[in-house]
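Listed below are the structures to be examined.
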Structure I
Amino acid sequence: MNRFFKRTKILATIGPATNSAEMIEKIIMAGVNGCRMNCSHGSNAERDQQIKWIRAAAEKKGRTVAILQDLQGPKIRLGDIKDNHLDLKKGDEVILESKEIEHDGGLTLPIQYNIAEKVKIGESLYMFDGKIISEVTEIVSSTAVKVKIKNDGYVMSKKGINLPDTDFGGDILTPKDMADIEYGANCDFDYVSLSFVQSAGDIEKLKQILLSHGSTAKVIAKIETKKAIESDEKLEEIVKAADGVMVARGDMAVEAGAEVVPIVQRKLVALCRAHAKLCIVATQMFSSMVDNPTPTRAEVSDVSTAVAQGTDAVMLSDETAVGHYPVETIKEMSKVISYTQNHSRVATISQKPEGGKSKVYDAISYTAARLAEQIEADIIVCQTASGITATTMAASRPNVPIVTAASNQRVANQLALIYGNSAYCRSYSENYGYELAEELKRDKRVKSSRGEKDLLVVIVSGDRDKAGTNTIKVRYV
């Protein structure tokens, strides 16, 4: 570990391509810092086994790895289409029926979610990732709507539907989500991500539900709806309410237009850094590597841009869930991250990071990060119970590794996705940060970047039962 370590983290989706103890160990060794479990696919029994494999691999390799439960949300899909294909023409009038029906090849299509209670006449409705554009023309019944098709194309079974103009009125948690939340509260999940967030109120509602189930998981807001990004003020409210955000660029492109995605991404990365929140940039980062052993130049540029903007993590979806080259994809992404960070500066933001706990915490975190850079420290060691100090420090994006000694395993796991942070769970003692630095030096996991015998370390600590984080020390180890 030195100045040229990988600071932006990698979150990988677990799926059929990585559904074994051997593959999970391989991707963690290749550079994965967090694993995403997509509740849209797979079973709870499979997830139970995957969690065990992840924790076993992390312990074997002496690492912390975050596990994220990704709720499906009101992901609206078509049902089964006869022969898995239906051609549609401009001007066709199609009825979408949520009651259980068998498609007979006509223009009445089964749909897996009742949108009749939500949509209004005149609202847009996109099918098959935006390939079919239509407009709602009639609420046919309490379970069906009619739409008019605006372009030629075709649909297939189970393809998604987007409703960019529809206000779900805070009702974005489905019965499936509630069942998944109840299941997840008894599992080893570090984060829960909420799909199709429209307001800060959606985040607060999920936090209360998790609290009622006794869950200590943090909440990630997936930003993918037109409602969420309709104003900068609303976007900032969502960021402040959540523990982190995921820039879900796929559905956002369909719902709000592909041209808005790069600008929203840049805004969200900056907002997360300003408020010391986790930021994950997701969707189609290395999508060509589902079938090919190397990424395209455009994909390399995409990942490099996210890294230069200062995102905490970049996410892989199909690449590691169903792709043919999951390990190779992670290695290629690690190379892009490392090269970008070692040859360019992270974009600046207009304000000092604010973690939200207190001005004292914010000032100490910022000062420690800048001090470590100025004296060319080998590492910053942060003693923490909640992870707030380490997260706020990381938001300053120091070019020095942050090693966190967390007294709680959940906190250590959550910090695995935070920029530039290597977290370890250690029992609390007065000097456990210094003791961790000694351990890392002894095990040769850290060495002096100046070629000296001793490490130059900045230690951030505090009185556990009094003032919290209140001390910065410079020590040789």
Structure II
Amino acid sequence: MADFDVIIIGGGVNGTGIARDAAGRGLRVLLLEQNDLASGTSSGSTKLFHGGLRYLEYYEFKLVRQALKEREVLLANMPHISWPLRFVLPHHRGLRPAWFLRLGLFVYDYIGGRKVLPATKTLRLNGGPLKSEFIKGFEYSDCWVDDARLVALNARDAVTRGATVLTRAKCTWMDYVDGQWIVKYETAAGIKKASSTVAVNAAGPWLETVLENAEERQGKYGLRLVRGSHIVVPKLFDHDQPYIFQQADGRIIFAIPYQDDFTLIGTTDADHIGTADKVECSPDEAAYLCDAASQYFEKPVRADDIVWKYSAVRPLLDQGADNAAAATRDYIVRWHGDGSRGPLLNIYGGKITTYRKLAEKVVGMLVEHFPDAGQAWTHDAPMPGGDFPIDGTETIVDRLLKSYPFLDGKWATRLMRAYGTDAKVMLGNAKSVGDLGIDFGATLFEREVTWLMEHEFAKRADDVVWRRSKLGLRMTPTEIEALDQWMLAVQA
């Protein structure tokens, strides 16, 4: 008998979403991630649950409709890490006409059966942070999501439901032997082996590497690696509404309030050549984003303003689009093998907003091999810490402030946005700051780091300050190094 029913390779949003769904249906699951959870594509997004307004121009109506329907499902299940946003779209004379924008937004409002989020309205812009030439605009709804925390919470819930999740466990070889997959993976403790009835390749940009390890030939679907880069600058406006800006080259960029004191600007779309192991925002991409934002904001955005930048490779389905921006964000799920190699399910493409539906489809295909597996269940299942109403965030913050008087409003809000109702579980019976242990800086204490190591698979400082949180924006290099050394010592 195989060790597991299914082995999943890849710890991004698709892999962890599949692991959670499958474990919840009673399957024995092993997930292998070569680095940290969400260390690749899934932490490098624009951090939105959205339908993709610009995809309407490429006639991706099915994808947009599904994504729009999913926004409200996901919002209801994780109100701590996702919340509604009202985007401002200024009309730029000389680009898309106002009637065309309004028509697109009308379709956007109604194609997905919107129930909770408010509809589009027309605005008269009154300067503010924008140049005075922008007079007319539109306001429409989408949602924010903390992408890396989404992955960590999927993995945590999968483990709660019986899955095994291993990070820093790189798949190096797999073969189908005597009716089961044998997978070898490399860890700090050496090479280990596991077996399963079926396998899932959710490795994203490394999908073809996994196929090579399995000695499988690529099928008719291929990957198109597209690099998306973002920059973070000190906040450019004082309100909490994000902007979406059209560009003369047909692209759009977002300017989004970020971590209270910053503005996130992105993204680019550039074909990526070479390995996905090390991806960086190039000087040209950073300059493009600065220039794109400066066309709209009264105060120019300069390269010297950038306090952080990040980049990731999106593993998109290659359908021969003329440019990277036009490449489809839809996904394909298909079996590989010639019938004698065994069931290996591969995932091509996808976007964060449709990850749950993708996982549901994948597990629906897997359960054909497991007739006793349960039914689909994730539609109404809250993420850990998300068991409260969409409009209940202020209540959670108030409860934290009442239970832990040593917190201030910003600190309590940060904890609520990270852990939701689990914030009280993490803080436990702490009566004062002194009960939280070592102070690593920026309101990060030993008790929280220990929680992240024990419950959310964090092993190094980068896992904590750049993925489980964005406290790296507020901590010094010396503080981050001290945190890293402490974490290593604890695990030694």
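What follows draws every value from the coordinates through simple rules; no lab data is involved. This one's a predicted model, so the numbers in the text were calculated from it and none came from an experiment. Cβ atoms are built from the backbone, for glycine too; each structure is taken alone.
Below are the figures for this structure:
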item	result
Comparison of I, II by distance in nm of label points 7 Å out along Cα→Cβ at positions 240 and 336 - largest value held by	II
Which entry (I, II) yields the derived value 16 for relative contact order in percent (Cα under 8 Å, 6 or more apart)	I
Comparison of I, II by mean count of other Cβ atoms within 10 Å over residues 112-119 - largest value held by	I
Comparison of I, II - label where Kirkwood radius over Cα pairs in Å, for residues 96-263 alone is highest	II
Comparison of I, II - label where Cα Rg over 2.2 N^0.38 Å is highest	I
